[in-house]
1. Using mean count of other Cβ atoms within 10 Å over residues 36-43, single out the structure from I, II with the greatest value.
2. Work out the source of -16500 here, i.e. which of I, II gives that when helix-only ellipticity at 222 nm (-39500 (n - 2.57) for each DSSP H run of 4 or more, over all residues; to 500) is computed.
3. Computing percent of Cα pairs over 17 Å apart gives 59 for which of I, II?
4. Using the calculated result 10.0 for mean count of other Cβ atoms within 10 Å over residues 20-27, pick out the matching structure from I, II.
5. Comparing relative contact order in percent (Cα under 8 Å, 6 or more apart) across I, II, which structure shows the greatest value?
6. Tell me which structure, out of I, II, gives 7.8 once distance in nm of label points 7 Å out along Cα→Cβ at positions 4 and 76 is calculated.
Structure I
Amino acid sequence: MFYCWYKSLLHRIEQLLFSAKFGKWIQKRVKRVVEEVLFSDEFRSYLITIIQEAKKSPFKDIAEQYIGEQVEINTTAGLVRGMILTVDDDYLTVNESVNTTVIIPFRSIVSIRRD
């Protein structure tokens, strides 16, 4: 008797879980939760942080460590050797020689290393 009851219950649960009505109920609840997350202030703040970090070049932090030191900078236009003078938000300046200062945008930098 228990086995028949168990089998009947299992069949009913399968019918419920695989019914279109239950699928629509799940879809509606998931949609509501996703909307709550996507439109929350916390998620908005998280996205803004990601966008701001994406705009910041990792080479800025590296270049700041080498201010006043001789470096070799590989750029999309070629190799630049010299001393880093200044580091700004989107570029750095390198003194190649006594009379030559080069401005290099971070977007053009491939690598930086001590010379």
Structure II
Amino acid sequence: MFKGIMYQFQYVKDLEKSAKFYGEKLGFEPGTNEKDVRGYKFGDGYMVLHRDNRKKGKGRFQGGAYTAVHVEDVDAYRALLRKRKVKASAIKNWPWGERSFTVEDPDGYLWTFASIVKT
């Protein structure tokens, strides 16, 4: 029945700043490029950034978002982001076989990048 997540969507305060972060810093592949919308491909995933032009009091940034992305080599990707001046947490090994680190985007949304470690 289900095939997976079609795309991840998030409202952002500053579309240009967020577009630069995801495209230049994280290395996501640009896709959609419209006045109030940018889209980016990463692996089999796709994300949509939308300028937050909602009226005040209409749920602006309620709950935020948290996304975990599977990468081939978590150590190499973290090293690349550090060269690009992205603040990244230390890498942590989890008991369930995940090796990961987290970054925060300009709006405070959290992204985890992880590899599966054979136990």
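Each value in this text was obtained by applying a stated rule to the coordinates, not by laboratory testing. Only a predicted model underlies this, so the values are computations on that prediction, with no experimental measurement involved. Cβ atoms are built from the backbone, for glycine too; each structure is taken alone.
1. On the way: I: 9.5; II: 16.8.
The maximum falls on structure II.
2. Numbers: I: -16500; II: -3500.
Considering all the candidates, the number was obtained from I.
3. Working: I: 69; II: 59.
This figure was derived from II.
4. On the way: I: 10.0; II: 16.4.
The value was obtained from structure I.
5. On the way: I: 19; II: 23.
Greatest value across I, II: structure II.
6. Values: I: 7.8; II: 2.0.
Structure I accounts for this read-out.
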